[in-house]
Structure 1
Amino acid sequence: MITMAATRFRDRPDAGRVLAGLLAGYRGQSNLLVLALPRGGVPVAEVVAASLPAPLDVFVVRKLGVPGRAELAMGAIASGGVLVLNEDVVRVFDVDEEALGRVVGAEEAELVRRERAYRGDRPPAALAGKTVIVVDDGAATGATMRAALLAIARAEPARLVAAVPVAPAEVCAELELLADEVVCASSPVDFAAVGGSYDRFDQTGDDEVRALLAR
């Protein structure tokens with residue numbers, strides 16, 4: 001696992017430049033692909049892909065928010081029917097199967113919408129036999145990245161790399177169980193939220209995602 005001392009980022013492109021430096025060992029390799037987790041991961045991944053250089057695509061993952069506390073992840077879903085649950089969160093907040101089912105159903109619909117919005121009729125990138133670098137703008141619980149890694153692994157890439165600008169040390173360690181390499185640029189001891197490591201952490205919109213992918 002590659003980590004740096006705690007640091008701050010001006011914005012997502014700045015975080016992408018830091019990650020690109022840590023991923024420099026992949027520069028120039030053939031069969032390389034960068035997958036961004038939308039929406040916030042796309043501005044980070046676009047800089048990484050341009051630096052290496054490598055093709056850029058999106059891999060849609062949806063966080064499952066606790067009912068009434070949507071920002072708190074109790075799990076995630078990913079393309080291909082992958083479901084990851086944080087059993088501790090589900091238990092602490094007493095989320096029953098009916099409530100969980102409603103959240104999963106809503107997020108599945110949004111996952112399909114985003115697939116169409118970002119890719120249109122273009123098929124997903126082929127992953128088999130490639131070195132795939134999965135990029136997000138950070139990981140708080142790691143649920144979305146874990147869902148993505150589990151789903152992508154089914155396509156049998158040659159090497160699977162998880163790369164995030166910031167995440168708790170324990171989350172980075174958990175991701176090592178699912179990826180061949182984990183790059184966490186920053187693991188603050190006092191981690192509270194991903195946005196806390198950014199000076200500017202505006203919401204990324206669908207139009208920005210489409211514009212970055214079109215480059």
Structure 2
Amino acid sequence: MKQLALDIGMAPGPTLGSFRPGPNRAALDHLLMWLGPQVRLPMSTVPTYLWGDKGSGKSHLLQATRHALGLRGERVGWMEPRVLEPSAFDEGWSAVLIDDVDQLQAQQQHAAFSWMVQAQSAGCAILVAGHAPPSDLRLREDLRTRLGWGHVFALHSLTEAERRSVLRQSADARGIFLSDEVMDYMLSRFTRDLGNLVALVDQLDTYSLQSQRPITVPLLKRMLETR
């Protein structure tokens with residue numbers, strides 16, 4: 001069955017606080033240290049590369065890092081495949097963030113390599129994510145090599161049991177009960193990104209209180225129909 005992405009209007013943007021690390025604690029701890037104190041950077045200019053399958057949390061961590069830097073008033077360069085014409089490097093950036101690097105086209109790869117070279121010269125931090133380890137990336141060699149000599153973290157998707165445990169803990173923290181039937185429906189029909197799933201639990205709680213009805217699959221369907 002095709003999974004549906006949670007309506008972006010229903011969930012807040014990804015944050016480091018909403019990331020459920022599971023087996024990826026080392027990557028999260030690295031980014032928290034990488035961000036440094038709540039003052040103007042510098043951060044480390046050694047590239048950090050995150051890789052893993054879809055749903056492992058790569059994009060969540062990049063977007064959350066972008067959000068954290070924005071809250072601190074930092075300006076960053078952001079690149080992803082749908083940014084067809086990346087801008088020139090800006091020395092006012094404190095970090096360069098590149099998502100889905102393995103899907104970049106030739107022109108974008110050229111811009112990504114240029115960004116990384118200039119970022120290191122300017123003392124700008126670098127965080128990149130892709131679906132494969134550096135050695136397996138089908139990218140221009142100079143870009144692939146640069147991604148491989150920094151910090152590299154393999155991210156792993158949470159198991160079904162771990163996802164259920166996180167959802168149960170989130171529900172318990174709000175004082176609500178999620179039946180196995182409701183969790184089955186959520187896990188089979190929505191993106192399995194835990195940040196979005198936990199946000200869905202929050203929305204369900206609010207809607208349940210407003211409707212004065214217990215949380216059930218019919219209530220979840222009704223909530224979605226009204227959005």
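Descriptive notes on the structure:
- Comparison of 1, 2 - label where distance in nm of label points 7 Å out along Cα→Cβ at positions 124 and 156 is highest: 2
- Computing distance in nm of label points 7 Å out along Cα→Cβ at positions 116 and 180 across structures 1, 2 gives 3.6 for structure 1.
- Entry that produces 1.8 once distance in nm of label points 7 Å out along Cα→Cβ at positions 108 and 196 is calculated, selected from 1, 2: 2
- Taking mean projected area of the Cα convex hull in nm² as the criterion, the top structure among 1, 2 is 2, with the largest value.
- When FRET efficiency 1/(1 + (r/R0)^6) of positions 20 and 36 (r between Cβ atoms, R0 = 25 Å, to 0.05) is worked out for each of 1, 2, structure 1 gives the greatest result.
- At a computed 21.4 (mean count of other Cβ atoms within 10 Å over residues 92-99), which of 1, 2: 2
- With helix-only ellipticity at 222 nm (-39500 (n - 2.57) for each DSSP H run of 4 or more, over all residues; to 500) derived as -14000, matching label from 1, 2: 2
None of the figures in this text is laboratory data; all of them are computed from the coordinates on show. None of the values given here were measured: they were computed from a predicted structure. Cβ atoms are built from the backbone, for glycine too; each structure is taken alone.
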